[in-house]
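Down below are the structures I want you to see.
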Structure 1
Amino acid sequence: MIVSIVSFGLGAASAGVGAYHLIKASDMYNESEKWFAECDPNCDDSQQSQIRSKDNEADHQSKLGIVGLVGGGVGVLAGLTFLIVDVSRSDKSARQTTPHVTPVFGFRSVGLAGTF
């Protein structure tokens, strides 16, 4: 159970980092477009270099964002897998004395069952 919670947490953190980098990349692309609009059509070499540099930074941030989101998806899926495996290993007793919640998966349905 702890492994699944940790996996969910790491997945969420990775997705958050990925989203941050994608937002940062978008801001950099917008800034680059603004610089280009200010000097178009007579951009000199130094302005072109600055614009290309900003575009390259934005590309790098975009790649980091994609990797973060993929890592987040993998973490969440791993957490779900560990949760399912943990539930299938739990005590098969028909009666449990402690409060518990169990995920229930079925054809076109997902839910929770438990006692309190």
Structure 2
Amino acid sequence: MSWSEYESNDVAVVLTSFKTRAPASVKGAKRVKRREIALSVRPGTRLNSTQADDIFDVVSAAIDRELDVGAWTAPEDDEVPKGRFRIWSNFDAEAGRKVVRPVVEKAVTEWEMR
């Protein structure tokens, strides 16, 4: 059972924040702060499959349009997720939950009003 199923969440947005390590060969190099955004939508408690597809498209489009994000690149030994799951690299290291949450909430509210 996935975390989303356990918590009965049909839509999950996960924000990560971490610092990359500076190469050992570069003395005095600073670590770079990075953020990523993950979106997962599944049919289940409140959404049927058609609704899940629709809300995934709406929220994905809002994130693409409103935030400074780009396509996430999977490490060589990792698979890129398929289905209603997407990850973005957030290029604005200061754009955390206080920036991302209103964008997602607005998209969901507009979707509900249709």
Structure 3
Amino acid sequence: MRQHSMRFTSIEREIAQALIHASPAKDLLLAQLDRANVASREDTGAGMFSVLVVPDDCDPAPGVERLDSFDGVLSHAELARGVGAILWLSAGRLSNLELYSFEEPWPKDWERIEFASE
């Protein structure tokens, strides 16, 4: 299912910020995140992709292709093994936030994902 022209949910923003804070290009990427919007969301059955749009006048973060580590744990009541996250970049710009389960069906109420700092 796709939806268009949306704002980040609070959990999407929290996860993206956590991933960005672990990057040496943190300042550039946080500036992008502040101005980014969600163009669409797609449920894959095992996770979801949020397609991001960053304005052209935002400075790119060269050399960064993906961010997949952060200080914390993502959980959901329906997912015994938790949630994984990757923030993808294209040409130094935020392009996709991927959230996924570990071989479990993706919950319809994914916005109830919880983030806990370690």
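Once distance in nm of label points 7 Å out along Cα→Cβ at positions 87 and 103 is computed for every structure in 1, 2, 3, the highest value turns out to be that of 3.
When Cα extents along the principal axes in Å is computed for each of 1, 2, 3, the one that comes out at 40, 33, 21 is 3.
Computing distance in nm of label points 7 Å out along Cα→Cβ at positions 55 and 79 across structures 1, 2, 3 gives 3.8 for structure 1. In this comparison of 1, 2, 3, the computed figure -26500 for helix-only ellipticity at 222 nm (-39500 (n - 2.57) for each DSSP H run of 4 or more, over all residues; to 500) is attributed to 1.
Coordinate-derived values only; no laboratory data. Keep in mind it's a predicted model, so treat the numbers as computed, not measured. Cβ atoms are built from the backbone, for glycine too; each structure is taken alone.
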